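S.K.: Pasting the structures here.
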Structure I
Amino acid sequence: MKEQKFSELLRKYMLKKKAKVQSMVETINSKGLRISRQTFFNWKKDKYKPRSRDSVLACANYLRLSRKETNKLLVAAGFPEEEAFVKHLFMELSRYRVILLLTQADWGEPPYHEFVETLLADANIKYGKNNVLHINVQQRPAASEADINSDFSRLGEQCGFSDVNDADSFEYALEAGLEQTEPLFLLVSHFEQGADLLRQQLASIIRSVSATASHFHVILCGGEKLADLKYKEGALSLLNHAKVEYWPELSRPDVYTLSNDYFNEVPLNLEEALVDQFLAISGAHPKLLTECLKLKTQFPDLALEKYPEKLSQCDCVSELFTPFTQNESVRQRVFEWLQKDEVGNAEPYILDNLLRQLYWKNLLVEREVNEEKRLYWRCEAMRMAGKQMFRKWQ
């Protein structure tokens, strides 16, 4: 498919956002840039492209573009994509070979689902399309040996391997692919969804193969269960040799991505200051951010100080607390923690089992205070919802 020109994309995004040239130029220049109306018209008419990357980013910010749209505009203008985190991962792979990319949120939720596409696209450029493998683990909470064999057969198909019917034949096919001298890249997404035995066997294979093949590079995407394979058994952990990276906290471009995904038909006029306030109110939690955007759509005049109370009444928040309501002693401990903002130590591995579960349910966030990492409730709306739910048992 033919790539669109910068002028075409600019006109497309301006039409979508109903943006006017004069307003764009004035706003962009208020940020310290100097762009004339004539220069802007020349961009739109394809007479020439912007000479400054900052000018392109200023246009993207004004138009409230998602990360994906911003990257398209940058590339069309002749500048590299704004994907520093992805580039950082590939730099780390050259040193550590196996990376565990951890996130508390669901990989199936926006804006995370775009990440896999971006990562694979960059991998195809770096390693060559024929040297990039992608495993998308399917959900199976418990399984028999026959089920696990079937799962490995499916993983083999995803990698383009033939005659894979169990873990051993999958490992053999992987080793055969590594007989070439070029580096081989493997991305494992939705690692959490697999059965316990599948995850353990897959981790064991990756450990064994990566120990002998220096040109085998792996990124595994997951959360609590992936972290356990790094830390839980100490030096005996299957993935104790892997480098851990954490998905960055959501930022402004991610809010625009969420807005575009959910409210494309009714675009929201989100100023930077409002976006920052939504990030603070929601604790940068994807589901709560989405609820903030819904409230903005349904009640455009609702005061920001009313948002935490509204968010605390959302089903998506109470559902996060539900697993902790079944046991009396658990309810009591959670209720006690809800009375304070800070709840415990975060580094290097959360030893308290209950705190660890709260963290991976994305109810808690790690923050650094006086050079020490501590655990806090993600936002006030979380605490309000928890207090309302647990108070009836006190």
Structure II
Amino acid sequence: MQVPATLALLAPLALAACAFAQQPAAAPPAQPAPPAAEITKKDWGTVDGKPVHLWTLRNGRGMEAEISDYGTIIVSLKAPDAGGKFDDVVLGRPSAADYVARTQYFGCTAGRCANRIAKGRFSIDGKEHALATNNGANHLHGGVKGFDKVVWKGEAKMTDAGPSVTFTYRSPDGEEGYPGNVDATVVYTLTNANELKVDMSATTDKPTVVNLAHHTYWNLAGHGSGDILGHLLMLPAKRYTPVDSTLITTGEIAPVSGTPLDFTVMKPIGKDFAAMPATKDDPGGYDHNFVLDKSPNQNGLWLSAILMEPKSGRIMEVWSNQPGIQFYTGNFLDGIPGKNGAVYQKNGALCLETQAFPDSINKQGQDGKMKDGWPNVVLRPGETYSHSMLHRFSTVNRSLPAAPTTPAAK
């Protein structure tokens, strides 16, 4: 059995369980050679009177990602299973118009500030700012029209690593109540090592809040294939940030040991799911920020999650340079029509959003210093916000084919 070194190191017992779940099978039939890496672009409607495009990135191993310049949304991502069969493993909507009607933040860049800000208010240098309250009494994912609901400018190119598309957007001073002009950039690269790289950066001309997150909904069995409670998950995080009844962080950093939030050893997502019941305001399930251990570390990124789907044998490692990761089990999915006739029900996918901790901007004292252990999310002129994450795809028992040597671009 061929297994990523990280996975073998951190979760040998979970791997044994997965191997048991998969019956021995004959070698898959010979597959035609995958096409050379390429980039294509097509019209995909209009939003706010602006043309929207769908960019397709194909790497040299047959993996494919479709990405829109509306919200920088990953509309689809096709990855191989242990037998070499490709399936689309992300949730999405059929058209740009459907995303406008209801996005659910599928596959987008959430910002200027991802996650929640308590009561939609914060102060920088003694000046208070008021934002939209679009999640009960709180501000969520940048507001009524955050980065997920605007048209970005896209430009694609073939890189040594694989096909790549860069999106840029200028968020004007005062947009959604945030101070300062912010120039944001999101770069997606589909590498020939079957990795999806997401690199986000931003600069500003006034002190402001920036905390971007990538918000894809994952189901490694294939989108529309049912719930994700049988997926196995490991989070290298011994601590988490508790929340109040409105899902605002309390300021405490608590251990996961002895709680249903302990994913330090790989386990089925559904194992302790009953301990996360619904309430009057919450449908139940996981929607928590974990404090990453920041180890192991590779090239400035640390392991942030390992996700495995036993039946398909697909594995996704997440690496990032962020202090936290929000694990969300699609609790508010309620029969949303998806691609190719799929219907997305509760727990039909999960999100693994690396980011700074929720409501970090309000976790500072009168002296402006952050509470112990909390990250600073204030971006100032002359500084550059930088957020990188890597999704590394592999399978339990299948090595990757060799990549073609001659890329092509369109």
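Nothing in this text is a laboratory measurement; each read-out follows from the coordinates by a stated rule. Note that the structure is a prediction, hence the values are computed from the model and not measured. Cβ atoms are built from the backbone, for glycine too; each structure is taken alone.
S.K.: Comparing relative contact order in percent (Cα under 8 Å, 6 or more apart) across I, II, which is largest?
M.R.: Max of relative contact order in percent (Cα under 8 Å, 6 or more apart): II.
S.K.: Matching task: 23.1 is the computed value of mean projected area of the Cα convex hull in nm². Pick the structure from I, II.
M.R.: I
S.K.: With helix-only ellipticity at 222 nm (-39500 (n - 2.57) for each DSSP H run of 4 or more, over all residues; to 500) coming out at -16000, pick the structure among I, II it was computed from.
M.R.: Computed on structure I.
S.K.: A value of 1.8 was derived for distance in nm of label points 7 Å out along Cα→Cβ at positions 99 and 307; which structure in I, II was it taken from?
M.R.: II
S.K.: The value 0.10 for FRET efficiency 1/(1 + (r/R0)^6) of positions 243 and 299 (r between Cβ atoms, R0 = 30 Å, to 0.05) was derived from one model only; which of I, II is it?
M.R.: Going label by label, the one that fits is I.
S.K.: Given -0.73 as the derived value for log10 I(q)/I(0) by the Debye sum over Cα atoms at q = 0.17 Å⁻¹, for residues 259-338 alone, which of the supplied structures I, II does it correspond to?
M.R.: The read-out comes from structure I.
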